[in-house]
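Pasting the structures in now, so scroll down.
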Structure 1
Amino acid sequence: MEKNTPFGLGYAMPAEWREHDGTWLAWPKNEESFPEEIRPEVEKTYVEIINTLAPNETVNLLVDDKRTCDRVRSMLDSRGVKGKVAIHTIRTVDVWFRDYGPIFVVNKSGEVAYDHWGFNAWGEKYEDLKEDAHIPDKIPLHALRSFSPRMVLEGGSIDVNGEGTLLTTEHCLLNKNRNPNMTRSKIEGKLADYLGATKVIWLKDGIAGDDTDGHIDDIARFVNEDTVVCALEEDKKDENYSALRENFELLEKSTDAGGNSLRVVPLPMPRPVVYKGQRLPASYTNFYIANGVVLVPTFRDPSDEKALGILGRLFPGRKIIGINCRELAYGFGTIHCATQQQPKGNINGAK
């Protein structure tokens, strides 16, 4: 462990269920992600996300210009959104803030800092989207200490329990289109030094339609320190069946940073969501845990209620809110991909 890394200085990434100061989002507008015919539904989904979050924590929303800011304010007012929404005029290319935005860490004194990881548009797939790699430098976090791991990592590729254990996939983090000169052990070292992850659980492949090479937040998520939900496909003819079964079985055999077995809870998959012949990465594990609530993507599917019920039992202290994300999935992501939590804490020791 290096002394001047976040972990060496006492910082670690807290679990998502720890109290937030706020949530970061970027307003949707990319024509390639959201064609004009579906954008009104996507914007409606964003308004619902903001409406659900704002009463409990600050929503920091990035928009491109004042005209968009005024239009968004009007939409929020028409919906009757209550709470604090801070709109920042900072141009982004795409909406998937979790993957290019900062990842926050906290030390034992409650001081918040952040890691600015590298972003290469999911393995050099989208040249025009690589500009979003600079967003952590542009958003108003100047009072926070920052760290540069010098490694490509998207926020959707990891999930932590806040007690030293991290979930990820080999298909993504070991992919040569991310960090071709880094071995598994070097990557694990970075995850320990910059996130406090002393134990990495490596799953295998992601779900069909996922252009990220297998982000973990479409497969498996911690819901508390020792419990993981894992997507399972019941239809043996579905292309997700074997990969998800293998990941589930790996989790059942895994232990956390303390050497304890995990409780693994299956979560159903929706029926395939297809747009213009392209299967999209629709999964209920792409939920977002916020103050007092859990936002769960739904897809106008018979399994929606089952998934909401399972998560409701696993989060007894939070209200489970289903939000239609069928159209949002056309951009190859849903709620968790679009959000990034800023944990509660002090800025350089000041309240």
Structure 2
Amino acid sequence: MPDTAPLSEAALRAQLDRLAALREAIGRAIVGQRDVVEQLLIGLLAGGHCLLEGVPGLGKTLLVRSLGQALALDFRRIQFTPDLTPSDVVGTEILEEDHGTGKRYFKFQQGPVFTNLLLADELNRTPPKTQSALLEAMQERTISYAGTTHALPKPFFVLATQNPLEQAGTYPLPEAQLDRFLLHVRVDYPDEAEERAILAQTTGQADAVVPVVMGGEELLALQRLTREVHVGDDLLTWITRLVRATRPQAQAIAAVRDWVRWGAGPRAGQSLVLAAKARALIHGRLAATREDVTALAAPVLRHRLLLSFAAEADQRSTDDVVAALLASIPFPA
């Protein structure tokens, strides 16, 4: 059983310092993108998975690789293509022969999903049958094959990327799979100063070196600490009301009635609570605040809302709906 004794102030400060060092280590390879890096760390501490969306060339793959280097975890990358099969992801059985007895038997050959940090690059480029191979892994942290269940390593973290612009030859992720992602992280263009720094850093002789900051056991300890961060009753009530307000009904706000076909389920509330706890810890606090929820409402909800045709006609996004909800749902007095 894990040690549940409360941490001393010195031990707590040491763990929080590790988080700051982790962010600094990633910053040696990644210029700017502070919000993106923070949201990835939030997903990591909350024990969830992240979907990164951005146009090519913004450093999404480099970001995930740098995270793996700083964490000293087993890291694997799968380039999803239309011809990829489920066995290419989870593994398959191979026929082997015992040289001593001459008997043949089937042995399960683990696929690349058996890792700590998995980069599912361009996940929407593979057909639904292969996409669904990740569903059990993401939710249950296990793989079932030929009637046998195989446990995945701990920790297990999936970072999937997709290109929001090019839709030819892609297969949009189904709602059930999108709901398995804790956060939907949008990677935007850098500003002018950051882009100049990127050009200077990536066109020279020396590559950025990402130091190792922590290993798997330290990360698991931080995930347990994240669960202990306090969430007040008023904040829990507000999160519940925010999530329930995303569902179209008679008393829903105008933005939801007009633009939303299907709202978020209870898993969205769970994700928002855990993400708020993780953000509080990253900022050196042991209690989540309204600011944490406000900062993470869009990444948690944007992939869990199904917009209507009216929203598309009005050129409205899920972020517009979330902004309207935050402005309309009052914090409990």
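Of the structures labelled 1, 2, which one yields 1.4 when distance in nm of label points 7 Å out along Cα→Cβ at positions 99 and 243 is computed from its coordinates? Value 1.4 for distance in nm of label points 7 Å out along Cα→Cβ at positions 99 and 243 corresponds to 1 out of 1, 2.
Computing Cα extents along the principal axes in Å, for residues 155-274 alone across structures 1, 2 gives 40, 33, 20 for structure 1.
Quick one: helix-only ellipticity at 222 nm (-39500 (n - 2.57) for each DSSP H run of 4 or more, over all residues; to 500) came out at -6500 when computed from one of 1, 2, so which one is it? Intermediate results must be reported in sequence, preceding the final value.
Details: 1: -6500; 2: -13500.
Answer by label: 1.
Name the one structure among 1, 2 that volume of the Cα convex hull per residue in Å³ of 130 was derived from.
Details: 1: 130; 2: 189.
Going through each structure in turn, the value belongs to 1.
Each of 1, 2 could give distance in nm of label points 7 Å out along Cα→Cβ at positions 11 and 267, but the derived value 3.4 comes from 2.
Work out which structure the value 2.7 belongs to, where distance in nm of label points 7 Å out along Cα→Cβ at positions 171 and 227 was derived from one of 1, 2. The partial results should precede the final answer.
Numbers: 1: 2.7; 2: 3.4.
Source structure: 1.
Could you figure out which one of 1, 2 the value 0.96 for Rg/Rh (Cα atoms, Kirkwood Rh), for residues 35-106 alone was computed from?
Values: 1: 0.96; 2: 1.18.
Source structure for this number: 1.
Every read-out reported here was derived from the displayed coordinates using simple, explicitly stated rules and does not represent laboratory data. Everything numeric here is computed off the predicted structure, so don't read it as measured data. Cβ atoms are built from the backbone, for glycine too; each structure is taken alone.
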